[in-house]
1. Here relative contact order in percent (Cα under 8 Å, 6 or more apart) has been calculated and equals 15, so which of I, II was it run on?
2. Match the computed value 3.4 of distance in nm of label points 7 Å out along Cα→Cβ at positions 8 and 24 to one of the structures I, II, and report its label.
3. Suppose helix-only ellipticity at 222 nm (-39500 (n - 2.57) for each DSSP H run of 4 or more, over all residues; to 500) works out to -17000; of I, II, which structure was it derived from?
4. From I, II, which structure was P(r) over Cα pairs in 10 Å bins from 0, in percent = 12, 32, 15, 7, 8, 11, 10, 5, 0 calculated on?
5. One of I, II was used to calculate Rg and Dmax of the Cα atoms in Å, for residues 48-87 alone, giving 10.2, 25; which?
6. When distance in nm of label points 7 Å out along Cα→Cβ at positions 80 and 96 is calculated, the result is 1.8; to which of the structures I, II does this value belong?
7. Which structure, out of I, II, was distance in nm of label points 7 Å out along Cα→Cβ at positions 16 and 32 derived from, given a value of 4.4?
8. Between I, II, which one scores greatest on distance in nm of label points 7 Å out along Cα→Cβ at positions 40 and 64?
Structure I
């Protein structure tokens, strides 16, 4: 995933072949905000504009603009995967939750935190 950072905000960047433009989607918002540009400089400028419009609209409507993360989520896996990760956790003398947390932490370690 290509990620652009602006301050403490991040956006996923993709190329839109039909428009022949790069498209950014701002991450971590309760709603949706996107932007387009041909160059990195244009993407950054449009990122700022899009975020400002989004935040202004949220303020106008008294909507919380940012997602909140509780630290809990549900993952649905098949019984075979459930069994395999339970065995892997036991093999490492960990609870299932601790094993999943450690494994996910390793998986996302290449991404910067906001």
Structure II
């Protein structure tokens, strides 16, 4: 056997041994901090809907950090979440959530 073939086999065996010597992967236990932010309280029906549906994907801090925008913007955003990103918001809740966000986080909000 020539030296080149012997070197290749040796390298392959060393590579295999190194691969087998690696410790197996395991899951890490991660504890996330408790959510402390809350949506702006409202008596509008959309408040409960937003509390249930929007926070499935967005943190309350993310929602609270949005700049004040007109109601049409919020309606377009909620519609986009459903039609483009596949948010499972029931059709009858889209208008309620849009109205709530437009009132609580709209450009006329306090």
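1. Values: I: 15; II: 31.
Going through each structure in turn, the value belongs to I.
2. On the way: I: 1.8; II: 3.4.
Working through the options, I get structure II.
3. On the way: I: -13500; II: -17000.
Considering all the candidates, the number was obtained from II.
4. Numbers: I: 12, 31, 25, 20, 12, 0; II: 12, 32, 15, 7, 8, 11, 10, 5, 0.
Comparing all candidates, it corresponds to II.
5. Details: I: 19.1, 51; II: 10.2, 25.
Of the structures listed, the value fits II.
6. On the way: I: 1.8; II: 2.4.
Label of the originating structure: I.
7. Numbers: I: 1.1; II: 4.4.
Here the read-out was taken from II.
8. On the way: I: 3.5; II: 1.3.
Going through I, II one by one, distance in nm of label points 7 Å out along Cα→Cβ at positions 40 and 64 is largest in I.
Computed from the coordinates by the stated procedures, all read-outs in this text should not be read as laboratory data. Just so it is clear, the structure is predicted and the values come from calculations on it, not from any experiment. Cβ atoms are built from the backbone, for glycine too; each structure is taken alone.
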